[in-house]
Structure formats: C-alpha cells, structure tokens
Structure 1
Amino acid sequence: MKRDLLSMLKEVRKLVKAGWCRATPAKDRWGRECSATSPKACKFCVTGAVRHLVGETTFDTPGQAQYERVITLIAKHCPPTGWRQGWQSIPSVEVQAFNDYAKSKRHVIKLLDKVIASIKPRGH
C-alpha cells in the first residue's frame with residue numbers, strides 16, 4: 001500500500017515504539033526472529049518496520065522504491081556509523097547499524113522524531 005512519507009514515518013515510529021529489536025528485522029511475541037512481513041511480527045528494527053509497512057518487494061517495484069525513499073531519508077539523519085562500502089554510504093546499512101548500536105529504544109525513537117519533524121506537511 002502506498003502511503004505518503006510523513007504518515008509512513010509516523011507508522012514506523014509507532015511500530016518501533018510498540019516493540020523494538022536489534023540485529024534482526026523482526027521478532028515474534030516469544031522473541032524469535034521472523035520475517036518483517038510475517039503476521040506474527042510484533043517487534044521491529046527500523047528497517048524491519050519499514051519493510052513491514054511496504055510488504056514483500058522485489059527489485060524495481062513500487063514497494064521497493066517506497067522502502068528506499070523512507071530508508072534514505074532516515075539515513076540522512078543518522079549519526080555516522082562508519083559502515084560504508086568503499087566511499088559510498090549505503091542507506092539501509094547505515095540505518096541498520098544505527099538501530100543495532102543504539103543505546104536504547106529511546107535513542108531510536110528520538111531519531112525518528114527528528115526525521116518526522118524534518119518533513120513539511122503538504123499544503124504548507
């Protein structure tokens with residue numbers, strides 16, 4: 001389902017706040033790793049939450065383009081993590097590294113709040 005950027009980011013924040021995890025895109029209620037698109041998923045890393053909202057995607061699909069758009073914006077607000085391939089930063093890797101090395105869920109939510117605040121609502 002296609003959503004505007006602001007509502008997508010608010011949904012990502014809501015999912016992460018309800019249940020956050022590290023080192024895997026998602027976990028079920030028993031703390032086991034699962035696909036971010038699984039109906040059993042209830043805890044998410046940031047990239048997993050975005051993937052949960054856009055659903056399964058393949059290269060060059062609208063869902064993948066939406067995933068990359070959201071992740072790229074979040075990555076622009078991440079502090080440098082040092083995870084780079086050559087001279088180029090890879091947005092999804094930057095976001096995953098920030099999520100996995102964040103001190104707490106509070107730090108992740110704070111970053112998402114910063115990203116949300118950077119978006120101007122339509123019509124303004």
Structure 2
Amino acid sequence: MARSPPASRANSRRWLTAGTNFGRLPLSRQFERAAGVAEGGISPQPHLRVPAAETAASLARFPASRAIFLKSDGAPWVSGDRLVQRDLANTYRSLATNGRTGSTGGPFADHAVTWMRENQGLLTRADFASY
C-alpha cells in the first residue's frame with residue numbers, strides 16, 4: 001500500500017475554494033492568520049489526544065510526523081503542551097502569496113514529490129503540476 005503525507009494537496013484546493021467563495025477576508029489574509037496560529041502553536045485538545053496516543057507508533061515511523069506530533073520521548077502531546085508546526089505555517093504562507101500554485105508547484109511540490117519517491121508513494125511532479 002502506498003503511503004501519503006498527512007496533509008493532501010486536495011486539502012489546499014478545498015481551503016482555496018472555501019476561502020475564495022465563502023470567506024469574509026481576502027484569502028491571503030486568511031492564510032496569514034492560519035500561519036500565525038501554526039507557528040505560534042496550539043495546546044492539543046482532549047479529542048486530539050486519543051487519536052495521537054493510538055497512532056503514536058505510526059507517527060514515529062516518519063521523522064517529520066515524529067518531530068511534529070510526538071515529544072522527544074515519543075509520547076504524544078497533551079493539553080498544556082505547545083504544538084508548533086513551522087512547516088505548516090510555511091505552506092500556509094506559500095498559499096497566501098502564490099494561491100493555488102503554492103501547493104501544486106515550487107518548494108511544496110518539490111518536498112512532497114521527494115517524500116513520495118523516498119516512501120514508495122504514487123504522486124509525481126507531473127501529478128502536482130496538472131492538479
């Protein structure tokens with residue numbers, strides 16, 4: 001079975017569509033706000049702790065997910081901890097600046113394609129470009 005990164009390119013397409021069609025703020029501002037939250041961190045809520053605890057072994061398999069979703073001792077984050085996602089903030093900023101091409105080209109696509117190649121994924125650079 002092919003593995004895929006936690007956030008799919010379809011998510012960014014949905015965010016762009018929803019933000020453009022239903023948002024009250026300009027799309028770039030929406031993504032800048034989201035980037036600030038991701039970079040500043042959140043305290044994981046109780047409904048997120050259970051899935052994290054149940055999937056800790058799977059999350060630990062990949063360096064990126066381990067670094068984001070698990071503490072240095074391998075335990076999942078709990079309420080009161082600060083979960084910071086700088087890569088997610090960078091992706092949001094790319095979407096704020098570049099719109100759709102922020103997720104179908106450039107550094108995001110380069111990183112995703114590299115990850116796919118290294119982890120027996122199915123998506124190629126051409127897939128991102130044609131999305």
Practice problem: Identify which of structures 1, 2 gives the largest calculated value of distance in nm of label points 7 Å out along Cα→Cβ at positions 56 and 72. | Solution: 1
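Out of 1, 2, which one gives 25 for relative contact order in percent (Cα under 8 Å, 6 or more apart) as computed from the coordinates? All intermediate terms of the calculation are to be shown ahead of the outcome.
Working: 1: 25; 2: 31.
Computing relative contact order in percent (Cα under 8 Å, 6 or more apart) on every structure in 1, 2 gives 25 only for 1.
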Exercise. Please state which of the structures 1, 2 yields -18500 when helix-only ellipticity at 222 nm (-39500 (n - 2.57) for each DSSP H run of 4 or more, over all residues; to 500) is computed from it.
Key: 2
Exercise. Match the computed value 40 of percent of Cα pairs over 20 Å apart to one of the structures 1, 2, and report its label.
Key: 1
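No value in this document is a laboratory result; all are computed from the given coordinates. Keep in mind that what you see is a predicted model, and the values were worked out from it rather than measured. Cβ atoms are built from the backbone, for glycine too; each structure is taken alone.
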